[in-house]
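Following are the structures in question.
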Structure P
Amino acid sequence: MLPEFNIVGQLYIGVFALSGVVCFAAISRARKFQDPDVRRGLVGLLATAGGWALLRAAGFLLPDPFRVPVYIIGLAIGFGTVWMWLYFCSAYSGRTYHRNTSLRRLIVINLNLYR
């Protein structure tokens, strides 16, 4: 059974859904960046942030058996948003942290520890 939401709940869900749609709509514009590293970082950031926002909104609207799996998937994608933000910041500021294989391996190890 789907829960009923008051006006604040409806606005909350609407803001999450709208922000997810806007993130995915902005990907087409982000693909126009000339620098490939900045482009990859920004597209990844928008995709993960948009995915997290849409899954968060869906988690409120779905019936009980689907809420927890959608929440967990959204949580994993939301955690990935942090890494995409760091990748984007490194590329945009002209640094090369995002290309450092040692740091990439450390991130993969870190992600596997918290699985």
Structure Q
Amino acid sequence: MKGKFLRVSAIAAYAAYAADEQGKFPEMYAALFANQATWMYTSTTDTTVYSKLAADIGLDVAQFEKDFGNATAKQRLEDSKADLEGKGIVGAPMFIINGEVQQQLTPDQLEAAIQAAVNGQ
């Protein structure tokens, strides 16, 4: 199931990039986050949910659909992935505490890491 979530998340990233082409990245980001339950479990080939979100935030839907998943969006996603991987970030959730990437922490470990940072350790 993890692989499907990764593919669906990549498609959501294409939606955000397409919205950015019209200057509405923050609005699409907010719409994607607020409607995550709607798109997270859709087919990876069904993009209608993203077009509806585009319309809801006032995008030119025809242009959005043209920009969605085009070569520029795919390159942006690859560049973002490479940048994150270069920083040691390979998944979520992740936190940066005192400049160090912290991943796959239990709640107790996260609390301890934050407390150590607060205490200057």
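Read-outs: derived from the displayed coordinates by stated rules, not from any lab. Only a predicted model underlies this, so the values are computations on that prediction, with no experimental measurement involved. Cβ atoms are built from the backbone, for glycine too; each structure is taken alone.
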Label whose coordinates, when distance in nm of label points 7 Å out along Cα→Cβ at positions 9 and 33 is calculated, return 3.9 (choices P, Q) = P
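With helix-only ellipticity at 222 nm (-39500 (n - 2.57) for each DSSP H run of 4 or more, over all residues; to 500) derived from the coordinates and found to be -19500, which of P, Q does the value describe?
On the way: P: -28000; Q: -19500.
Traced to structure Q.
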